[in-house]
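Structures for review follow.
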Structure P
Amino acid sequence: MWLRLRLDDARIIVHYVGAFVVGIGLAMTVPLATAVLWREWGPALDYLAGIGVASTVGLLLMHADVQRGRLTYAHAFSITALGWLAASLVGAVPLSLSGNYPSYLDATFDALSGLTTSGLTVVVDLDHMAHAHNMWRHFTHLIGGQGIVVAALSFTLGVKGGGLSLYVAEGRDERILPNVLHTVRFIWIVTAAYVGLGTLALLAVTWNLGMEPGRGLLHAFWAAVATYDTGGFGPQSMNAMYYHSPVFEAVSLFLMLAGALNFNLHAQVWRGGYEELWRNLEVRVLAFNIALLSLLVTLGLSADRLFGGSLLGPWRKGVYHVLSAHTGTGHQTVYGSQWLGDLGPQVLAAMLIAMAAGGAVSSTAGGIKALRIGLIAKMLVQQVKDGLAPRSAVGRMRYHHLGERLLSPEVTSAAGTVFILYVLTYMTGSFIGAVYGYDLRAATFESISATANVGLSTGITSAAMPVGLKLTYMMQMWAGRLEFLAVLVLFAHLLLGIGKAARAQRGG
């Protein structure tokens with residue numbers, strides 16, 4: 001039976017969406033402070049305007065009366081889906097005033113890409129963007145990587161009994177600690193540790209490259225955030241290639257892996273449960289995929305001799321880009337046009353698989369997720385065993401993921417459903433890109449990159465691409481980040497509301 005939203009339900013949804021919008025306004029104080037420190041008075045006014053818009057809109061929405069309602073799962077999914085859109089629309093305000101985006105839609109594209117940690121960008125003249133605007137672009141990764149809901153809950157949103165509902169609606173199905181507030185705060189502690197260590201390590205790299213200390217600190221912080229939160233934005237148009245540093249790549253590889261692993265796994269390791277690293281099904285699938293795909297890419301690059309006659313150059317490029325794709329980070333040290341030209345079909349195929357597969361569940365990474373792939377593979381093995389076994393035999397398979405678990409039909413069905421939704425979305429985006437006249441290989445690459453929140457690009461994504469394609473990629477980034485369910489629930493509620501209004505009009 002469908003649950004129809006009433007007026008009281010709509011008020012609850014509007015109220016909490018308003019709280020998210022206010023939170024985005026508060027977050028804009030960080031780029032505002034950056035603008036003041038670097039004496040960027042024009043950008044400072046942009047963020048004052050953004051804070052004013054966010055505060056006004058958010059407080060107006062929060063005035064919706066919620067005294068008679070409690071937050072349910074039905075509310076949580078719609079709040080989450082709308083909250084991400086509203087946060088992107090408001091977060092785009094200062095970017096649209098920066099002069100680096102031809103339109104408000106382009107600024108919204110980048111705001112949504114930042115919050116979903118996708119990393120695709122349509123920015124113009126990035127190399128001369130103000131520090132404050134670059135801070136905001138990367139700060140959206142920090143907010144979105146952990147999740148808007150996680151950020152809100154960590155500052156005690158004041159949810160009446162619905163904190164867990166919101167947490168689950170954002171695409172997370174595992175609690176680390178019994179209390180959801182303690183769980184989200186632990187996520188921020190893990191993030192602070194890795195981003196802090198990464199910033200210090202990358203600061204040494206920028207100093208060694210001869211950067212001025214203040215600028216070097218900003219670059220180090222931005223790179224640490226974009227890499228750990230598997231976002232992929234960079235302050236320069238050449239992305240990671242700008243630094244030309246093996247040490248930068250080594251540090252970023254570590255941060256990519258850390259960001260792509262389950263937060264619950266981090267908790268197990270921090271508690272001393274190191275055996276989980278080699279027993280966990282998800283870690284094993286990730287390790288196998290990365291090793292196999294890195295080998296394929298390395299051999300493909302070696303055959304083309306684009307990066308030297310020895311294996312060292314191809315291996316360095318291969319491992320870096322497979323990890324960047326598989327973890328959904330999106331950093332690259334080759335030009336976008338090379339994916340379809342110089343690097344060959346073997347490399348392209350491996351990269352498409354890596355992007356589509358994604359990282360771990362309950363992490364900052366996107367994509368189908370390694371755990372689901374492992375579960376589907378185990379299900380297939382079990383079905384083959386059942387086909388070979390006598391009819392009287394009852395087959396039961398277990399898997400290890402933060403403890404021993406039974407491979408039940410419900411678990412495999414859920415994994416299979418999400419797998420199918422991702423594949424269908426990948427295919428739909430590819431088709432739309434091809435309809436707009438782009439090469440099918442490039443359209444497929446870009447579609448997977450958007451849906452899996454990766455950020456690697458062949459060059460299609462730019463301010464010059466058609467508006468329809470921008471909207472398509474925005475929809476894919478949004479749906480992929482929330483793993484579809486919250487978006488589907490929102491659309492179902494909207495359709496039910498439209499149907500109810502139509503019936504009322506006919507009856508009147």
Structure Q
Amino acid sequence: MALIEGKDIEFNYQDKELYQKVSFKINPGEHVVLIGANGTGKTTLLKLIMGELSPDKGSISWEKGVTYSYLNQNLEVPEKTKVLDYLYGVYAPLYEKEKRMEEYYQEAATSDQYELLLNKAERLQEELNDANFYALQEEVGKLVDGLQIPKDILEKEMSILSGGQKEKVMLARMLLEKKDVLLLDEPTNFLDATQVDWLANYLIAYPKCFIVISHDQTFLKKIADVVLLLENQKLTRYKGDYDHYVLQHELDQEQYAKNYAAQQRYIKKEETFIAKHIVRATSARAAKSHRARLAHLQRMEPPGKGEPNVYFNFPFTHDVGEKPLIVEELQFGYNNVPLLDPVSFLLKKGEKIAILGRNGVGKTTFLRTILGEIPPISGAFYWLEGIHYSSYEQEEHLDLNLSPFEYLKSQFPDKTNTELRTALGSVGVRKELALRPMKELSGGERTKTRFALMTMQKSNFLIFDEPTNHLDQKAKDSLYEAIGRYPGSVIIVSHERDFYDGLVDYELYF
């Protein structure tokens with residue numbers, strides 16, 4: 001019996017039809033990845049599965065007693081709770097059992113119901129042993145180490161953590177829960193390459209079921225044994241690993257294109273017949289019959305219609321010289337505590353580099369330092385006079401009540417409505433999406449909105465901090481091409497080697 005089953009699901013979101021009679025089954029132990037272009041409704045489908053939303057038509061059912069846990073970018077956390085307390089909160093029922101067990105033992109020492117109380121205490125002791133209660137600290141430690149959660153934040157309140165740190169802590173708690181089904185929406189966005197590998201290995205060994213949404217193909221290739229593809233309002237199931245899906249999907253696309261072409265030939269033939277015979281008294285009846293049959297034909301969408309084209313272009317202003325950025329013995333950090341030994345390098349005209357290193361080592365802090373957002377501890381950096389940089393930050397700082405159009409208008413009030421809509425349309429935020437509050441958009445659509453801002457800024461130096469988070473493959477390919485043809489210098493911080501490999505001139509490892 002399936003753990004989760006969906007039958008003939010239809011759902012409209014803000015007048016946009018996401019699914020047409022979508023059906024699926026998730027079976028015990030399956031390791032499922034849910035993929036599709038930005039805006040196709042992957043996160044919405046998870047919300048339907050969890051019951052946060054209800055389908056307009058169709059149904060979703062769970063096997064009785066199945067438990068799940070959910071991770072996404074927008075989960076709320078208890079801000080005043082310490083990190084360790086938040087993690088160990090998973091085991092609150094076990095700690096309550098331990099407390100009651102100790103109370104029974106204490107009462108038994110002075111009670112004439114000694115045997116009764118002792119039996120109760122021993123039953124609780126067995127339950128704790130069965131739950132591996134006395135290895136909890138080791139279990140928590142493995143996850144803290146594996147996700148490289150800094151030890152110095154464990155006694156701090158959740159409120160002071162960065163967005164990336166919060167997500168890692170939430171992911172750790174979710175894995176500690178060990179529910180029957182894990183639902184993970186973009187779990188690798190705030191993980192570096194080492195942590196992504198650790199998570200992949202953890203999920204490969206996970207004995208129960210999970211559904212993962214991700215655009216990180218290297219990660220997906222490691223964890224998937226079932227691929228669910230959302231495309232053209234349909235959900236297609238591919239049993240097998242991600243490489244199998246890629247091959248089979250290519251064959252399916254070829255067959256779909258052939259079927260579409262055949263249907264177009266049939267439609268043209270029928271329309272020609274109708275036009276020729278509808279005016280003839282002797283054959284008008286036959287023409288009407290053909291027209292009725294054609295009216296009831298379920299017409300196929302053109303191949304690839306469901307994926308809007310994405311085109312990134314970062315306008316270049318002017319050359320300024322051979323050495324746009326010089327970094328000399330620079331130390332950076334917080335509260336006068338450096339994160340690294342002094343850093344020195346020279347970035348030459350037109351060079352593109354990747355800055356690599358584990359989370360927390362200081363990559364983003366370095367970028368914030370050279371951008372003048374925080375002061376250096378020692379050393380120096382020099383921008384060549386005439387540098388105009390444009391930057392993309394890892395954490396979004398958006399008023400999600402604004403629409404993409406309103407967001408761009410607030411930054412460029414002198415631009416015409418046509419110019420703003422054109423900028424959004426080029427990155428795939430078109431029509432009603434441009435006017436919808438960003439809180440209703442997918443993570444990929446919000447990311448594209450932020451890139452639309454950069455496409456309207458002339459620059460001669462680009463800085464990107466994890467630019468591929470949330471982006472589908474088509475958008476990543478377009479971004480890769482845009483950076484590649486950009487004549488200025490570029491700094492990229494990224495955990496996706498598939499993205500920056502072949503794009504940069506060299507790598508700096510922090």
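Have a look at P, Q and say which one yields -22000 for helix-only ellipticity at 222 nm (-39500 (n - 2.57) for each DSSP H run of 4 or more, over all residues; to 500), as calculated.
P
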State the single structure among P, Q that was used to calculate mean count of other Cβ atoms within 10 Å over residues 219-226, giving 20.2. Q
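Looking at mean projected area of the Cα convex hull in nm², point out which structure of P, Q has the largest value.
Max of mean projected area of the Cα convex hull in nm²: Q.
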Starting from the value 152: which structure in P, Q was volume of the Cα convex hull per residue in Å³, for residues 315-490 alone calculated from? P
Given that distance in nm of label points 7 Å out along Cα→Cβ at positions 299 and 459, derived from a single structure, equals 4.3, which label among P, Q identifies that structure? Q
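No lab work stands behind these numbers, since they all come straight from the coordinates. Every value quoted in this text rests on a predicted model; they were computed, and no experiment measured them. Cβ atoms are built from the backbone, for glycine too; each structure is taken alone.
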